[in-house]
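Computed from the coordinates by the stated procedures, all read-outs in this text should not be read as laboratory data. Note that the structure is predicted; figures quoted are calculated from it, not measured. Cβ atoms are built from the backbone, for glycine too; each structure is taken alone.
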Structure I
Amino acid sequence: MAKKPRVPSTAALRVLDQVGIAYDLHPYDYVERGGTRASAAALGQPQHCIIKTLVFEDDVRAPLVVLMHGDFEVSAKALARVRGCRAISPCDPDTAQRHSGYKVGGTSPFGLKKALPIYVESSILDLPRIFINGGARGLLVSLDPQVLVTLLGAVPVQVARSG
């Protein structure tokens, strides 16, 4: 009999449980630097449905979160236009962890350490179900993408570019 993986209690899961959001847990063996390609392969899901939670800073070092399809990159130039600032860049891992409260590879938009502006690539909202980090490396949750807007107040944007 296969051993059931232990699922940690995370801030993200506590938030989802507290507000009664329906989700399914998907633990998998985390691969260092494997990204969404590794999690998609482990779960047998298209990489397009695996959503990355990325922490950026604008030109005055104000942090923000971008939710992006696993098979796309964020156009920093397009995101800066949306934010009305000169430049935006991804945070280094230590800075991202300081802003989010999560280790890189386990960053969830749910249960962030502090409230941050959240942007979601608009086409994510068209998917029937998404897989997004549950607050730990090797743990995704699947849920209705509309939760990103209704619970998090995520702002739909079009900032994707082919990866």
Structure II
Amino acid sequence: MNWYVLYTKSRCEKAVAAKLASSGIEVYCPLLKRKKLWSDRWKWVEEPLFRSYCFVRLEDNERDRVFTANGVVRYLYHCGKPAVVRDEELELLKNWLNEYSHDSIQSSAFRVHDKVLLKSGALMDQKAEVLSKSGNYLTLFLETLGMQIKVDLRKNIIEKIPSC
């Protein structure tokens, strides 16, 4: 049996994993516990480490079974074949998530020219453009204020604004 990578609809990772698990398929959706700011309080939520991806362990001839779950889009392919993840790699990932603080894990891939929204701090709800990325820091340009700032991703909540 191999671990395969499934691509899911946006924000459907946990629901897909639950549906596949209830149908007897071994599935792994790595989750991070994050502290999110609601309008009136902070709340701990679990969100996927890899957005739109889940891992399933199946025999090659059973791969079509996953499409019974709502939210499954397709398998991820590499070199024309379904991408396979080794057991050791998933075990390493599981151990990593169990041993380290989730605050230290960042999976967002911000790129230069991405449009973002600051979700915490003194500049909350400000829109900005990414000028550069260096380690845990983003340099942002806030057009409405005409200023450039450097933001620590470990201490601030920043979300990408989806491009149209």
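A value of 12.9 was computed for mean count of other Cβ atoms within 10 Å over residues 15-22; which of I, II is the source structure?
Working: I: 12.9; II: 18.0.
Traced to structure I.
Upon calculation of distance in nm of label points 7 Å out along Cα→Cβ at positions 23 and 127 from the atomic coordinates, which of the structures I, II produces 1.4? Numbers along the way, then the final one.
Working: I: 1.4; II: 3.9.
The read-out was computed on structure I.
Hey, relative contact order in percent (Cα under 8 Å, 6 or more apart) derived from one of I, II reads 21; which structure?
It traces back to II.
Work out which structure the value 112 belongs to, where volume of the Cα convex hull per residue in Å³ was derived from one of I, II. Before the final figure, lay out each step's value.
Details: I: 112; II: 154.
Checking each candidate, the match is I.
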